[in-house]
1. Supply the structure label, taken from I, II, corresponding to relative contact order in percent (Cα under 8 Å, 6 or more apart) with the calculated value 17.
2. Have a look at I, II and say which one yields 2, 11, 21, 23, 20, 14, 7, 2, 0, 0 for P(r) over Cα pairs in 5 Å bins from 0, in percent, for residues 160-271 alone, as calculated.
3. Can you spot which of I, II the value 3.3 was calculated from, given it is distance in nm of label points 7 Å out along Cα→Cβ at positions 24 and 88?
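Quick note: the coordinates plus some simple rules give every number you see, no bench work behind them. Bear in mind that the values here come from a model prediction, so they are computed numbers and not experimental data. Cβ atoms are built from the backbone, for glycine too; each structure is taken alone.
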Structure I
């Protein structure tokens, strides 16, 4: 009969920490975050806001880090660009990681510039074997530099390349396995992309490898009439909550974060949205076993 110690030794350790339920750290909420350290489980900071800088932002982040786990979430790595990874950026990122010791380091599966020009946008990749090999190589380079795994976020998509030969979810799954990195699964982005490109959001989630998802994002979008726009300027939409329910059923307990970056609400309202994410996740999980999850999915989510 296998003893408890044998079972423990044979059970693989999770790749990612379980941080609970948190929100993006924004300057509008600095005072309340510091004054109410028990309101939320953890915070995510936009990496570039704290790189190669001092003063109040970095001091605040260090104070928050003393009380909470922190994730660093980048928007300018440009992992998909054909330009070489920028050495100065990598140096500053490495310095910040060592200083803050974040629980997670994340960025976007996108490119942000070419030929040295910074376009300040998160632009999509063609999903081909050539692109896959290119990004895998660059992720390996970055992870070796930082001495840790990173997580890459699925984009919000408004167009698709005609010469793509791999589905987006399948591309992300292959990238995570081949580069040995993690996935930041943005459920809102899955929904936005599915509606814009006439995809099945449930099939998208089902193509993502369970063990590679280290974080989940939730956010609000803007309905532009002919397409959905990922604005982070509103509460999480009811359809996205339903998709999140299915994500919790599939992936189990994952560190979950609410993004609200425009038309930023009061801290109390933000906390309400975070607490709803906790309730929605708990409703999807079987409480008798932290690794077991319920089955089934709401059919209304199919495109």
Structure II
């Protein structure tokens, strides 16, 4: 028997140890997310109650099992593929599962409800949230799927993109809870000329390090949600794509005006490694950095 619990869903595996590297995690202000792999044929019990909301999308097929959720009661469902669960803060969820002999996993997002009223001031108090068990919604499932892709990728996740996705997932939950509807949010205008100039200068000066969505939003004196919308309207791209393109443009200049190795250019531009730079460079230009350098000498 092995128990894993570090401010996350507690999993207790019967008659076997928890899998090594079975949990991949990301976290930033107000959010944490993880992808959890569950060995086929294993039996486990689980429990969650905490100071954050819990949202998960499942890729699980059970041979047997039961879940207990406050205000919902006991429930039994065996095919959980593409099903989602939302557990508000303070609500307890527990149960047991014997998973089928296949690759099983789930992706969970934990978030502090205090970050939501910051983004949409009209929302009701956090205690008004209700649990939702084994539901489906195409938009939210798509967003969680993108978060899962980031967690499973070999390359380090773009934290600006990950933070944007997590915020979007939280707001999608609010829509499903009836607290907000995106169509009712007044369309925000673009950034002012002063904000645009400030952001261009700041991004240019900090291209070589990880820049967070909250950091840029604070600079513009906007909530993260409204900032992301205003930024895209002004620049024509979401923040993470704009910054990536700026880094690639600087990489082009360094490739043509210096003899620095591609690995060193990648390090100086804040990429995790040469492969990370090369993949992004090829995706945006159609060439590898080496091909670009040789073709422009």
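1. Only structure I yields this read-out.
2. I
3. II
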